[in-house]
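Next up: some structures, all given as structure tokens.
Taken together, the values in this text are just the output of simple stated rules run on the coordinates, not laboratory data. Just so it is clear, the structure is predicted and the values come from calculations on it, not from any experiment. Cβ atoms are built from the backbone, for glycine too; each structure is taken alone.
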Structure 1
Amino acid sequence: MAKLLTQDNSLASSLCFGTMQFGDKANLTNSRAMYEKCRSVGINFFDTAHAYTEGKSETFLGEISKGEQDEVIIATKVAYDCAASNKNIRKSLDTSRKRLDMDTINILYMHRWDPNTDLQETFECMAELKNEKLIRYVGVSNYAAWQVMKAQAVASKFDLKIDLIQPMYNLVKRQVEVEILPMCLSEEISVCPYSPLGGGLLTGKYINGGTGRLTENDRYRKRYDLSWMHSTASKLSSLAKEMNVSASTLAVAWVAKNKAISAPIISGHSVEQIEPSINALSFNMNTELYAKITSLSIPPTPATDRLEEI
């Protein structure tokens, strides 16, 4: 894996905190409290995006982290709702730098694949930004494996490497195991997956009629609408009760146990909500327990039609 370092050369923590709730369900006071909680347990890696909460996420994170930005790694993203052109990337980055009050952004992700913009324009721009010391690491988010390798081939023309990828990954969304994670191990690309709790499904809160993204957001409801996913969540909750541990802790620790994973992205809107995820830092996920939890889920189909040989 690529070694991600703060500007004072400390290694990135093994959990990343996502600030998508900053400026939405988390006001500035709660956002600051979560940031300080993360820092108190050694988390120095924070994730945001130009598109999050109309810029409030970046603005809050910039204000809260002011004074210690050399000691943390802050990632943001561009080109979610616009073309990944040189003009748009630069305009977005300039806005993000102002919101975050940072001269150099530690990590800049392409937020999603853009099929309509020439990759050469996109990654030549990223190379220029790195050479201009406006960014330190280059990442991609929501790319398929073939898209990463195609982008990597183009980036290499400009002496540029893709350092990170941010895919979705949790106990009921395991497609990345087929090609993305093996690719990242082979190419030494760090993996910082989002949604380790499956939009809250794996916390077990929906079993007893709880509310959250799956009840409030149609996209998340459809994403986790399969009955087997809810069955898996129920089994994970039962196991957690047997072990006297939070299902959230098990879900995050399970993601982190995979050897290809660098730092799962945890998130929430209050310190109380994020504490079970943070506890994954110290949880002992041994090989036997990892296999037991894995068996609760349905594995993705391998990328071959010669299944009889596996």
Structure 2
Amino acid sequence: MLSRRGVRIKVMQVLFSLNRDDAFTFKEAKKRYWASIEEAFTLYLFNLYCLIQISKESLADGKKRKGKHLPSDEDKTFTPKLYENDLIQALESNKKLQQEFKSLDLDGIINLDYIKKIYIEFATNEVYKEYLAKASTNEDHLEILLELFRICRKHEFFVEQMDDHFTNWLDDKSVVIGTIKKTLKELPEVEATHYKEYYPDDETCKSFGLKLLESTHKKNDDLLTLIKPALQNWDHERLAIIDMILIKMALVEFLELETIPTKVTINEYMEVSKMYSTPKSKDFINGILDKLLKDLEAEGKIKKEGRGLIS
């Protein structure tokens, strides 16, 4: 589920905390790193849970329509198929998934008033009205659920729930969106534990992420010794902390992570700097890493193998 960029960001954030808080130990840092991995998976499950609960509001909608004294033709033909379709029911009937929701107490953090309001607004959507007016296949159910999720992630009430309960919403938003879409497209014929396939894998989080965290922290002085000559007239103590952390992380990838091409490393850290550092950081980091790479290659210290992993 998590990309290498997502893991780089989590490592960067933990290293930043270590830099700013002398009381924060490396043991605590590793715990925070793994907690951030768990939180990304929980965020995915909470998004899925919210989608199910919003679709479930169609049951109350149907009951309300049938109770009208003078129902319209639209009311008379309404069915709660947004919830009763095979895709959503595959999730609702999945005991393992429901137990996962329960163990994470997702019912305790969801705002049901917000869920109702999101559905009420969605019920006025012309695409939803067109969906209700015709017989639907699973492809139709998929399209309306994707449309619902698209509207949700732009809705202030939906975003507020994510911001209130997940500090990683902005960091992991794009990967969660992609994973929800993939999950919906796989329904309804899936294994009961299909959702666990999206738990961040060991290769990304341990072999790559944990190694990156440990080496960057433990070899900080050695990395700084390599960086200083490349800074020329720059005082390393006055540089943006994030920039220095990213340069050190990139050096670890150059020197210790043999399967990641150097070009990929440079491009990735330039992109991360655009999101988390200053406007000038991208070009600065590019220039410093380019110089460091040339020096290390000249010294025969860069040893890459295999085709490389490009994410």
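Hey, helix-only ellipticity at 222 nm (-39500 (n - 2.57) for each DSSP H run of 4 or more, over all residues; to 500) derived from one of 1, 2 reads -21500; which structure? Computing helix-only ellipticity at 222 nm (-39500 (n - 2.57) for each DSSP H run of 4 or more, over all residues; to 500) on every structure in 1, 2 gives -21500 only for 2. So distance in nm of label points 7 Å out along Cα→Cβ at positions 19 and 91, computed for just one structure, reads 3.9; which one of 1, 2 is that? This value belongs to structure 2. Given that distance in nm of label points 7 Å out along Cα→Cβ at positions 27 and 43, derived from a single structure, equals 2.9, which label among 1, 2 identifies that structure? The read-out comes from structure 2. From 1, 2, which structure was FRET efficiency 1/(1 + (r/R0)^6) of positions 107 and 219 (r between Cβ atoms, R0 = 35 Å, to 0.05) = 0.20 calculated on? Of the structures listed, the value fits 2. In this comparison of 1, 2, the computed figure 23 for relative contact order in percent (Cα under 8 Å, 6 or more apart) is attributed to 2. With semi-axes √(5λ) of the Cα gyration tensor in Å, for residues 75-258 alone coming out at 46, 20, 15, pick the structure among 1, 2 it was computed from. Clearly, the read-out refers to 2.
Taking FRET efficiency 1/(1 + (r/R0)^6) of positions 35 and 283 (r between Cβ atoms, R0 = 41 Å, to 0.05) as the criterion, the top-ranked structure out of 1, 2 is 1, with the highest value.
Supply the structure label, taken from 1, 2, corresponding to distance in nm of label points 7 Å out along Cα→Cβ at positions 147 and 203 with the calculated value 2.8. Working through the options, I get structure 1. Largest in mean count of other Cβ atoms within 10 Å over residues 115-122 among the labelled structures 1, 2 is structure 2. Identify the structure, out of 1, 2, from whose coordinates volume of the Cα convex hull per residue in Å³ was calculated to give 154. The value was obtained from structure 2. Here the criterion is distance in nm of label points 7 Å out along Cα→Cβ at positions 99 and 187, and among 1, 2 the highest value is seen for 1.
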